[in-house]
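Listed next: structures, encoded as structure tokens.
Taken together, the values in this text are just the output of simple stated rules run on the coordinates, not laboratory data. Note that the coordinates shown come from a computational prediction; the quantities given were computed from them, not determined experimentally. Cβ atoms are built from the backbone, for glycine too; each structure is taken alone.
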Structure P
Amino acid sequence: MPVLRPKDAEFLRTRFAETLVTPVRIVLFTRETGGVIVPGHPDPRYLELTHLLLAELAGLSDRLSLDVHDIEQDRGLADEYRVDKVPATILVTPASRGVRFFGLPAGYELATLVEDLADLSGGKTRLSDETRAALKALAGPLHIQVFVTPTCPYCPHAVRLAHQMAMESDRVLADMVEVTAFPELAERYGVMGVPKVVINDLVEFEGALPEPAFLAHVQAADAERDPSHAPRPRARS
């Protein structure tokens, strides 16, 4: 049974035809379960649903492809992609592999995935020139985790900012982490509300902040890692 409704699939087919320019490879890491529920691992049905959704999306455009790997059988590749949990979805182009989804990119986050594909395929984000310049000045590496739920209408804004920063800088790795799929991570990071953003386990904040405020936290995490890269105060006019 299809995951996408026919009306939604047709809308996305048209959207992809209008926005996708160059190929994007969708890389999915999952785990063979044999249908057995294992404590501490995602429900097998959850893994299957993620696979089905991505396969349907990839089938809507000849500019999209899907590669599926088992995290255990392809451990070397998983390590190369820095994947330590499943389901993990990485959007890959020759210039980027820092845009990642851990968990099912459904609900409001499906729109995030669609917009990410358009940005990567078109080779351009919607970040300001000032933000782009600041990202180029980062020392890095920086790992941004954005904790979300599928029903949160504010979460896509935070995920999109993090993902666009990863597109603009190879020093940034940006993850959407769906808390219902990874409750142990939600507990570890004290996620009481979403979106919650954690950067390098050094800086964290809650809420869908505007781009300049989000960037300031990224710069603060970069400065904690390397104080020489603390942003210089702006001169007063």
Structure Q
Amino acid sequence: MSIGSLYIHIQNNIATVEFYHQASNSFPSELLDRLATAFNKLSLNNEVHVIILKSEKDKAFCAGASFDELAAITNFEEGKKFFLGFANVLNAMRKCSKLIIGRIQGKAVGGGVGLAAACDYCYATEQAAVKLSEFTIGIGPFVIAPAVERKIGTAALSELTLDATSWQNAYWAKEKGLFAKVFETIYELDNEVNNLALKLAAYNPSALEEMKKVMWQGTENWDILLDERAAISGNLVLSDFTKKALQKFKK
């Protein structure tokens, strides 16, 4: 259970990708690798017309990358590799030929916000508050920033990043463009996610694929960009500030 789980279910031309980790659905590196591989494989699967991304349980959607792994980094190579985990997932999502619907049932922090932003369309509940807390431990949301900025703009990205201790509620996220709709209950959320997925799955898959390309135009440099951003974070995580902050946080 320490590495979490990832399940893929395909029915009615809809692939549901569901992840879980006992630490608030956070991502150790191995689970991130599996998620990136899943998107790459589904992109080539002709039986799949649309993808739903969701996490298990009814609380946090995703708490970002594994804190235990972050605290264990001892050199630049380890640091960069760690931050490339989310970079590889974001690139797999943008390159995926299938539209991805995000089902955001609870809070999203750090990389979890990046995952939501990399979905092509997101539905959420009122419990789906968002926060970018990276500054509090001496790093920044460098890897996920391009995905978040693409979805909500520079001003909203700045607000999330600079006010690193505050949650923004689901309606703020909807107003900024991260979420398309917000629902009171998970039951309502699941009904609407499934209805949308069924509608999309019935459309011409070639049209969906071409629209996906249009929506992601201008991101062709992300393979290089996110690699560079992972290097920035890989350096910062070795700083005395971050080491002290991580020790304090663990205590």
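Upon calculation of helix-only ellipticity at 222 nm (-39500 (n - 2.57) for each DSSP H run of 4 or more, over all residues; to 500) from the atomic coordinates, which of the structures P, Q produces -15000? Could you put the intermediate results ahead of the total?
Numbers: P: -12000; Q: -15000.
Going label by label, the one that fits is Q.
Out of P, Q, which structure matches 1.1 when distance in nm of label points 7 Å out along Cα→Cβ at positions 155 and 195 is calculated?
Working: P: 1.1; Q: 3.2.
Going through each structure in turn, the value belongs to P.
Which of P, Q yields 17.9 for mean count of other Cβ atoms within 10 Å over residues 91-98, as computed? Please report the intermediate quantities before stating the final value.
Working: P: 17.9; Q: 21.8.
Among P, Q, the structure yielding 17.9 for mean count of other Cβ atoms within 10 Å over residues 91-98 is P.
Relative contact order in percent (Cα under 8 Å, 6 or more apart) computed as 22: which structure among P, Q?
Details: P: 18; Q: 22.
Derived from the structure labelled Q.
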